[in-house]
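Following are the structures in question.
Every number in this text was worked out from the coordinates using simple rules, so none of it is lab data. Values in this document were obtained by computation on a predicted structure and should not be read as measured data. Cβ atoms are built from the backbone, for glycine too; each structure is taken alone.
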Structure I
Amino acid sequence: MATAPVAVGDWLVIAPIIITAMGGALCLMLRKRINIQPSLGILFLALLVICDIALLVRVVQNGPITMVMGRWLPPFGIAFSVDIVGAMLALVAAIVALVAAIYAVFDIDETRRRYGFYPFLMLLMTGVSGAFLTGDIFNLYVWFEVLLIASFGLIIIGSKVEQFDGAVRYTFLNLIATTLFLIATGYLYGVLGTLNMADIAMKVRAGGAALPLGTIAALYLLAFAMKAAAFPVNFWLPASYHTPNIVVSAVFGGLLTKVGVYALIRTMVMLMPDHRVAMSDIIVWLALLTMLTGALGALAQSDVRRLLGYLVISGIGSMLAGVALGTVPGIAGAVFYAVHSIIVITALYLVVGIMGRLCNAFDLPGLGGLYGKDPLLAAMFLILALAVAGLPPFSGFWPKVILVEAAFQEDQFWLAAGILVTGFLTTMAVGRIWLHGFWRGGPQGTPDGAQNLPAGRLENRQRTVLYLPVMVLIVLVIVLGIWPDPMIKAASLGAEGMINPAAYIQSVFGSVQ
């Protein structure tokens, strides 16, 4: 038993949970002071970003870190275990949440603030951070519940009919997935007698072939595929993500499905690798069909918000391709793609929100003239469109290169072809938005010309508050595109830690193992 005081730096493991929980509680207590809600939310999320940066630095320097609650030793105590993958995703999620909180200053009106936007956002980040940092599979379920409760509140803020319709579909499918997750976890505990991830990894590797884990692995695959919006259980996402305020859609599209992908990587790659191998052909087909249905669905849409929802699905397919491969390059490509997708999808939703403000429409026929109205917005969208399509020199190029190369190394030529074809179809989908919204001189049915520019306008302060957070994300997209080496190295280290979790196990049990 370790009796020495916990190192100050190790408190960073649970600091994200403390910061977001305290921030949410304070926002809730001051919910009637709607004028200070944005300042509180931005302050606590800025602290979260700083904390996650420090945590990532510490993990890179010292390897995985574990803190077990109370005096209950592992595997019995509730453990927070952070490796480089969890720390990276927690940091990117915090940056996206901070950007959304700034953007929401003008996107969320006083009524929606009174209904609890900022407390719900803090609660959502508590769940997201907990999911990325937990070392206990039952508590992974608990953090999923926390973020789902917050998302249920966020999706209906505004109380429009379409929001309730989207919320019903979103809630129903996610509750089914959560139930399957809980059932699988109960079976896993019945078989292994433990819920600590490091302990599960050791026991499965020690005698996994003799354990009845195939059904449990299949349940986890189905549950997390539903949460990640993979084919064929992805129809709930485009039916719900376009209904709330655009900043809520941005947070949902950027973050929530990636938590499902992270959980899938953690369980299938680190905890049950042999069963991932047994189901690799199934996961390959899931990846291909998810990529293609997402890209084709995006081509078929006229509502830009629904189009972005299908692009979210398509990106999930690319991440599943890495899981299907199961190699270090494959998992590294999936992790890199997840980071890229969180940033780019969030930024695309926010840019589309500005387009909707200027044109008073979100459908392609109602858009037009935006290049003449706002060349800066046109440049911002073009960068993000190239990035989401996986074209150089932006962030989406490198993870696709890594995944295609990894697929060729494993003779998965259909998987490589699917990634490339999806990139082409995605280019066509975002190209339609560019042609209708920016290149065309005015909305459908009107003659081109300066007199037909969109009538909507933004005041200088509004423009600054809405554009600045998007520009921060675009800078990240450009940096990851022209200087990908640090991200590639970090993703590769994280992938190696998933496939060979010796350092992760060592952080939990020390030399006792």
Structure II
Amino acid sequence: MIRIAVGDFKQETNSFSPVPGDRPHFEQSGYLLRGAEILDQLRGTACEIGGALRVTDPRPDIEVIPLLAAGTGASAGPMRRALFDALLGEMLDRLRAAGPLNGVYMSTHGAMVAEGLDDATGQVLRAIRDAVGPALPVTASCDLHANVTPRMANAVDAIVGYQTFPHVDLDRAGGRAMEILLATVAGAVRPTTALCRLPAVLPGENGGTVEGPFSEVMREVLALESGPGVLSASAFSVQPWLDLPDVGCSVLVVTDGDAALARTHAGRIADLFWDRRHRFAVTRTPLREALRRALQSDRRPFVLSDGPDAPSSGSTGDSTEILKALLDTKFNRTALLNVVDADVVQRAIRAGVGRTLTVSVGGKLAPAFFSPVEFTGTVRTISDGRFTHRGPGYRGVEFQRGRTVVLQIGPISLVVSEQPALQWDPEFYRSLGLEPADAQLVVAKSPTGFRAAYAPFAAEILIPDVRGIASPDLPSLPWSRIGRPIHPLDALKDWRTPPIGGVYVKDKR
């Protein structure tokens, strides 16, 4: 019997968020599963572990030992160290109690930071390697926005990244990581890694893989992966709001025992990536212009991408800039938008459905960026805040945003939740009886991930010029620790520029 341990530990950290990552981000805005709960709730879903299980389930000779799955769809600032240590400690305790193993697969994000620990993902993978010893095969999957470090690459036999943004191949990444793991266990392959790191941080709005500069890079990645001798190829455009000395985009190639081939291919794709860095700059539409276009059009819906306040990018989810503009312009067509404000939720629940109340909403969690807005609305809906993704990203996975209410003022529906949550899927609104396809204006607090589910019915998608912790205007942010020089903060000619740029090769013999 082949015994494979499976775990999951991920948070996408934003250094500029004033809200530390804490337990509610997992328990209320994501998932915290233990043991058999992982198999029961993630089997058959379009997430990494769901994909890994699709590889192992048909094989009666494989026993999967589920450890801990801790993930959040709403990121924040660096995770509280006590929580990080507790979750990692529990993961390791379960790993040590699992008995003899043939391999370990870990689902990670790759951009997780804890208090006092810049490379938290590297810490997790290193701790797992130390627990199982140098010989046992270990593989990991990472988000396309991972900050892949040499420490991460050195701790495992192979890293497999997402190849899509919007992310619709989480299960593919998990499945491929499991396939490489099982082939390594069987002695059929010897994974060898080349990692090229680029001194650049790039906004997500033009980082999609359907069109634009990153799609050209990813086409080369896909072609490479289908070629001989290559087990996996990944390009990582990094979570750009990491104010760390060691952060940057990267290209990672895993071959079957051929270090020279891995290095050559990784360097070639890194050159392509670097040559396109200037094309990631984002053109934004003035907010009032975006509202005017939506108001005057006979098409619907207009979807506004409020990426600067995206919970999935580590923002607080309580920006009121678009809400204020709607009220100031007396927007008189159906609009759906949302804000995080636990106090307002509590007041609305106490008032009850059908009651009207005046509240100061939003703008309280990140006062350096946002400010509250006075809003008078009728309580239309009270919900427990749970919703399940139906679209391609995380399909079948349930998310929670804490208790949630809908406040109505004329044609404007304001969703107010206790906790931030991932906003890739229209179910964010549909679970509350609100249909985005029927609205004139819909706000999705996401830079790109929402496009996979919204684009098929959106009349137009606009990127308004608004502020936020996850702004694509990277030079405007208050950097203090980031390794310099780095694009776009500095003018650079070569991606091999230290301290970030360069090549790392791991050949396990």
Structure III
Amino acid sequence: MLGLGQSTVSALVRLPVGWGARHWKAAVARQPWLEQRLVCVHLPMLLLFACTRGAIRAAGLSFKLDLDWMYLSDPLQLEQHLLETIYYFHAFAPGTNLLTGVLLKLAPQHLTEAAAAVFCASGYLLFVSLFELLKGLGLSGWAALVLTLVFSVLPQSIYLENVYLYTHLCASLLCAAAVLFQRALRLGSSRSWLWFFLVCAVLGWLYTTFHLFWFVGMVLGGLVLAAPGSRRRLLTGALAPTLLLLALYVKNFAVFGVFGATSWGGANLTLATTQSMPRGLRDQWIQEGKLSRYAGISVFAPPDRYLRLLPRNLHFPWPGSNDLYRPSLHDGNYNHGLFLEVNRQRREDSVYYIKARPLEYLGTVLGKNLPGLLSSTTHWHPRDGTVESPHYQHRQVLGGYERTYDLLVHRFPFPPVGLYVFLPLFWLWALRETWRGLRSSDLARKHRAALLGFCLFQLTFVISASCLFSSLESARYRYAVEPCIWAVVAAGLHAGVAWLSRWRARPPAAEVATGSI
């Protein structure tokens, strides 16, 4: 499985475990395969990751599999009519639905174990990608390994790796995309760019924040930073992934009249606008006709709450779009056709609110959404602290560790943001370092600057979109770029330590003046 032959594995097993560095080097000289990166780096990392996950399982933490999330279709429909269900799904990005349907077909009797295996693989991908990302930014191998190991055992990393949500998958893929981006810049081949843009397209199928416009930004960024002679190969590599993501948008526009990966964009924006209004004022605006009748209904309300506001003979031509409930779950069907009109009206309501009360909207973004986004990731769920929280069982095992982490990271100097209050300083440093590095004639420094700029763009884009266009669950949204945040901060601290070392090594001014050195 690891690409090692039987003789290679036997030779590895025969190596004396207790040898020191001198004996290890002699063994390497006798066994050339030990010099391979797979054996020297990734095999030990795989064993280290497996040990941490084994310890977590031994502690009693289990994978939380729920299929009643509002962004999922009915499991029975996914199992029996997967392609049709995906085609007529408009509510949210269909990537997790596609994954669920494949797992239901492959392992219907062992669905939890199969999903846990997928997310564990995602955890290892994040583990390896963050290590390579930190090394690509100039950190030593040991420093990168230590930081990667710490990140992999954070409460939010453990919790989100063990709950059936797209968030952890996106964090892993985005971190891998950063590594692939630097590699594509360095190699300049069509294949390297194909892998990078393919991961970006998969992200667009999983999470609506990674919009088609974001994908276009990735293409334009690559064209600007790539060597002039490799730009045609970049466009060649980007062609198939672009068509893959564009097909989702074109299908939704042709079938539902929505040019996007989701028809719920207006509903998400409602959380940051009309849903944040005082209830009395909102009701007044509804009576005056400034807002639609839907503005008084919760975004999370099932479709039967809207029936009194719609014609009784309302019917939609798409399979499953007239069902009020998902039959296997007895829960609301959020892919109901009525939400196409409801969410269009909600978008208009939000636009009216922003135009009428721009300062109030800005106050919500900066005073509520941004602090919420930078708060503790493990407390993102609206029903956190109850048995209905997706992390309730996780907290029974690691609750003390989680509380200690929150105390250390999110209490000082200003709760609930905590240490993240210093993030703007590292953001400014990264912006300056990226600008200087991209203007450098040193190709290695230029590639490091491009990687740093990639991370900077991702955290800026996701944080801005999450604060401007949604609310409530933004602390979870942040986790998609949490590896990028760690990379930017680690690179900044590394540069600060290097500068301090140079400053301390400078000769005293008196010695320089007397020419004593």
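Can you spot which of I, II, III the value -23000 was calculated from, given it is helix-only ellipticity at 222 nm (-39500 (n - 2.57) for each DSSP H run of 4 or more, over all residues; to 500)?
Label of the originating structure: I.
Matching task: 27.1 is the computed value of mean count of other Cβ atoms within 10 Å over residues 129-136. Pick the structure from I, II, III.
Values: I: 27.1; II: 12.9; III: 23.8.
The correct label is I.
Comparing volume of the Cα convex hull per residue in Å³, for residues 105-368 alone across structures I, II, III, the highest value is found for III. When distance in nm of label points 7 Å out along Cα→Cβ at positions 97 and 121 is computed across structures I, II, III, the figure 2.8 traces back to II. For mean count of other Cβ atoms within 10 Å over residues 233-240, the highest value in the series I, II, III is held by structure II.
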